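J.: Next up, some structures in structure tokens.
Every read-out reported here was derived from the displayed coordinates using simple, explicitly stated rules and does not represent laboratory data. If you're wondering where the values come from, they're calculated on a predicted model, not measured in any experiment. Cβ atoms are built from the backbone, for glycine too; each structure is taken alone.
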Structure P
Amino acid sequence: MDSFLKRHRFFIILESAAVVLIAVLMLWESSLVGTLSSQKAAARWQKSGRYAQISAFFAAGHGMDENAVYTLRTAVNSALTQASITAPTDSARLWYDAYSAETSLSAATFRASVNAAVTAVGGDFFRIHPLPLESGWYFSDSDITQDRVLLDTVAAWQLFGSYDVAGMEVTIAGRPFVVAGVVSPEPDRYTSRAYGEAPRIYMSYVTLSDYQQTELTCYEAVLPDPVTGFAQNLLAKQLPVSEGYRQIIENSARFTFSGLLALLKDFAASRMVSVPVVYPYWENAARMLEIHAVLLQLAWMVLCIVPITGIVVITVRLWKGRRLHFKDIPDYYERAREFFNEKRLAWKEKQAQKSSRKKGKEKLPEDLKETEHEESTL
């Protein structure tokens, strides 16, 4: 064995280095795919049963409005009921959704004014996109008055010179709003690249619709997925936007091994823009992450050739240097049979000896009685 290791020392070092590098690349990939919280809504919601996060993006001029969202929710509920998928209790929520639109508006305070990017949101947007809060809290559809907004750190600093501005007033497009809180983008390099440097304001889509008609360009839902593809197919059937003007993505599966492998198989075509959809910054961040993740997966899959080849080579060499050959099997069989026969005969002989000694001990008391009788006679 020692001579074998010495002869193949370089080979073993190479194999070990390849295995270590594969492990490093796999860990790197694993850390990357868990970076974006906006892609893990299904995992956060999933308490019992399988769920999937589905995103739909629409082409400019072919998006939905809020009435279409209400109609879509009714259709999805009906489809789930027909599939015998219901909530465990009457008060429990079986699924949830969010929607958003992108525009730009002017914003001003007593201190400054800016032209800000605006993300108008509805549904459970901040459940899917839990943006880090610097101060204050999120607004929601259940608010009595829809006059609260969120500022990102850039907008808050430019408008107020501070992040602790919850409760203060900002004028957007000539209308006063209350600052609900200040958020920062997700702290990863992909969001940083896609987010941009412009100040951003998050406001209710209902409020925006009161004085500016802006179509929804993104609809997201976390739906039951008892069978792979069920949630995506369900939403695809119920969406009121035709296939030529939409793109549907299953976020919860895109960064799995099989999802990245499917992307790798059709990588060139996947980068084509066949549908002129409008991607929000979080989807652009996810698309950048996809490229890095799939390249890492490709790298460690290619490196797997080295240890696999090494295992094959060592197996072949050990097989060639083996002591047992097929032609020797009959001889080994005969030797083994003779060995076990000898063992069996020896065991039988031993048992016979034990049996004879036992019988001899049983006769001994009778012999003693006869001896005593002869002595008494004399």
Structure Q
Amino acid sequence: MVRGVARHMKVSILIPTYQESRYIGRCLESLVANDYDFAGSDSEILVIDGHSTDGTRDIVTELVREHPFIRLIDNPDTVQVVGLNVGLRIAAGDIIVRCDAHSEYPHNYISELVKWHEKGLAANIGGCWITMPGDDGLRAQAIASVMRHPLGVGFTYRTVQKGRERFVDTVPFGSWRRETLEKFGHFDEEFTRAQDLEHNVRLRQQGQKILMLPWLRIRYFARETFDKAASMFYQYGYWKNKVNKKYGTLCSLRQLIPPLFVLGFFSLLIATIVSFVISSPFASAIASFLAFYSGVYLTAVSISSLFIIARHKDPCRRSFRFFTLLVCAFVATHFSYGIGYLHGFIEIVLFNRKQLDSRLKDNTR
């Protein structure tokens, strides 16, 4: 039961899924264990699944038998934004909460969101992330460590985990009053990635606010391999441009740091190669500047990696191997995001491309 808070408020939780058998069980169990009275408030958890074949639907079906307020809904597409809009059309709650299957939620997650929506301070309210490794391997732990570090992802809901409530540009997943979504619209299905960012920019341009509750900590399970993490950050970078193009503005200045760094690196690398090929008298100077540029970056990454290692007592995570994995994770994160951003800038902003690569549409999880 919610302790003295909004027992009458009906909540609809939307969870779009596709091939989430590794995570959906503990995600739903963490929500069921919340202190909110789902049955008494006539609330619901809608799992909108894109016809998964990995056992996701079997896990959800079993939990539906135990908890009738959970419903399994069919998503006609595998893309999560389509599933979200399917859920929004069905949802009957006064408060709509988007959740992600890759996460576990604190016991007071729903009641806190409802309580803060009653204050009427913001259109969208959410918590922050505690990024967890996707498995027990050192590689997954390195990726999660980088995704928790400001040098890896900046000062965002991924790294801020203390302090008072604050207004921000975006929060993980989000929650809204029904009338907010009715007034400002559902998610734009052109955005198979970054639909939450697009929606938040839309709200802010209409004078609405987004509130983060740093103490409301969501355990988010990161990708467990470098290729999956790199693909995810590549798409993050790519899709930022579509949001920027739609609204004619930058979502934030920090999004420019990785692409500008990557652009500088490759510009110097190409200049160095060309200068040596044509025997330019400036070849050595350009090569020296490239070495200095790369050295400053690797020094910053190495120092950050050492600080991460210093916080651990586990011998496996105080090893040279873990240090190497951390450096690789930083490089993969920065370069994949930066290259994705530059690719998106060329295709979306410069050439106004409408139809995006099928890989960018299909690989959204």
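J.: For which of P, Q does FRET efficiency 1/(1 + (r/R0)^6) of positions 13 and 141 (r between Cβ atoms, R0 = 25 Å, to 0.05), calculated from the coordinates, equal 0.00?
T.: Working: P: 0.00; Q: 0.25.
Computing FRET efficiency 1/(1 + (r/R0)^6) of positions 13 and 141 (r between Cβ atoms, R0 = 25 Å, to 0.05) on every structure in P, Q gives 0.00 only for P.
J.: Which of P, Q yields 3.7 for distance in nm of label points 7 Å out along Cα→Cβ at positions 317 and 349, as computed?
T.: Q
J.: While we're on this one: Of structures P, Q, which gives 5, 22, 31, 25, 12, 4, 2, 0 when P(r) over Cα pairs in 10 Å bins from 0, in percent is computed from the coordinates?
T.: Derived from Q, not from the others.
J.: Determine which structure produced the value 18 for relative contact order in percent (Cα under 8 Å, 6 or more apart), calculated from the coordinates; the candidates are P, Q. Numbers along the way, then the final one.
T.: On the way: P: 25; Q: 18.
Matching structure: Q.
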